[in-house]
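> Quick heads-up: structures coming right below.
Each reported figure results from applying straightforward, stated rules to the coordinates on display, with no laboratory input. Nothing here was measured: the structure is a model prediction, and the numbers come from that model. Cβ atoms are built from the backbone, for glycine too; each structure is taken alone.
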Structure P
Amino acid sequence: MLKGYKTLIFDFDGTLHQSMHIYEPAFRAAFRYLVEKHDAKEINWPYEAIKSYLGQNPKDMWASFGDQYSEPAKQEASQCITHTMKALIDEGKAKLYEGALETLDALKKRGYTMLILSNTKSETMDKYRELFELDRYFDRYICSDTVNYAPKEEVVQSLLCEYEGKFVIIGDRHHDMRAGQENGITTIACLYGFGHEDEFKNADIHIHDIRELMTLLKN
């Protein structure tokens, strides 16, 4: 059990949100766009390959393709992902993990300051906020595009100066674990998310269900 903590930093995709319900079709739509509009080579993307891009900020994700696509093509494809995801959210296709809202409600009632630190774009996050009524729980949302795509460890360093008390960071990818470890705060790895086992080997705590936080975090 973790006691004496004040501020909880949550990743979103793969931690609270079952992202592949909407990310996979949006990703595939973007690469169809590249084939149709930019004469790109068609790729038969396996599910696991698509999943590996979750958790990266868009800038890093597209940079990983090097000069395979032109910069205008990357920007258009990135917007295609965003627009498709927003449309799917509007259709009610986005899903949180079972027990996520129950867990957030319990933690909020215990008086924690709760932040989202996500590589999701802010315009997409606004859709999630509305759909899931997340403002009932979270005090602030920090999205990659609002901090100029800075690494999460840099953002967490700045948050330590803005908020009081002990921190916990909760996430499903190595970016989240590194952000905690480089800033000396407790890390909780969500093994049910989209990361691989080796991304979590140095995490302080491992959980297999978001609802475990209700037992772990009791002030």
Structure Q
Amino acid sequence: MKSFLIIGMGHFGHHLCQSLAKYDCEIMIVDRDEAAIEDMLPYVISAKIGDCTNIEVLKTFDIPSFDTCFVCIGENFQNSLEITSLLKECGAKKVISKADRDIQEKFLLRNGADAVIYPEKNMAERYAVRESSEHIFDYINLGSEYSIFEIDVLDRWVGKTVKDLNFRVKYNLVVLATKKNDEVKPVITGERRFEKDEHLLVLGKEDDVRRLTK
């Protein structure tokens, strides 16, 4: 069972805590404001009130015992930066910090963050991709030039197989699964025939998907 420390219980901290709790993780939360942690008590094994910019406070949490420490402070970037650095100083195995702007991401990485969460930017990009095309229904950025896209089956593909269409060579995309009525089925072989009114989950570059779905 993995253990996590979440510092900062604003909106993002709340959602993160609730999501981790679904997977039976051990979670400790910390915030300066007692009211910010009260409704999270059913989800965690420990909740503390304290100023995590004070290294002496952090040392009482046994930082090296956590698999990952999350810094979810949004209203004061200086505090977020300091806490990120202090967590590493205290022996944190992994620190993931929240950023609101590109410049913040750069500073956090330079000050010890192993990874940076950029929720507003990520959601904005996701909705921009989805809403800018009639044929793209969802999008997951994999952190590189490749992403997973949910697209509809074109009329000319109905009844044909992945092999018939030579999908990888012709479109430079890999078909991972099909989706119909919210049921996802992996595409195991090239013999899978596409059906009308179903969607495909494909792996590839955005330019190739845009070119295909114009």
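> Could you figure out which one of P, Q the value 22.5 for mean count of other Cβ atoms within 10 Å over residues 79-86 was computed from?
Q
> Could you tell me which structure in P, Q was used to calculate distance in nm of label points 7 Å out along Cα→Cβ at positions 143 and 159 as 4.4? Walk me through the numbers before you get to the answer.
On the way: P: 1.6; Q: 4.4.
The read-out was computed on structure Q.
> Which of the displayed structures (P, Q) returns the greatest value of distance in nm of label points 7 Å out along Cα→Cβ at positions 103 and 175 on calculation? Intermediate results must be reported in sequence, preceding the final value.
Details: P: 1.9; Q: 4.8.
By distance in nm of label points 7 Å out along Cα→Cβ at positions 103 and 175, the leading structure of P, Q is Q.
> Can you rank P, Q by distance in nm of label points 7 Å out along Cα→Cβ at positions 15 and 135 and just name the one with the largest value?
That would be structure Q.
> 19.2 is what came out when mean count of other Cβ atoms within 10 Å over residues 63-70 was calculated for one structure; which of P, Q is it?
Details: P: 11.2; Q: 19.2.
Here the read-out was taken from Q.
> Looking at structures P, Q, which one was helix-only ellipticity at 222 nm (-39500 (n - 2.57) for each DSSP H run of 4 or more, over all residues; to 500) calculated from, given that it came out as -9000?
Details: P: -13000; Q: -9000.
So the calculation was done on Q.
> Moving on. Check the numbers for Cα Rg over 2.2 N^0.38 Å across P, Q and tell me which is largest.
Sorting by Cα Rg over 2.2 N^0.38 Å in descending order puts Q first.
> The value 32 for relative contact order in percent (Cα under 8 Å, 6 or more apart) was derived from one model only; which of P, Q is it?
P
> With Rg and Dmax of the Cα atoms in Å, for residues 47-126 alone derived from the coordinates and found to be 16.1, 49, which of P, Q does the value describe?
This value belongs to structure P.
> Of structures P, Q, which gives 0.45 when FRET efficiency 1/(1 + (r/R0)^6) of positions 111 and 199 (r between Cβ atoms, R0 = 41 Å, to 0.05) is computed from the coordinates?
Q
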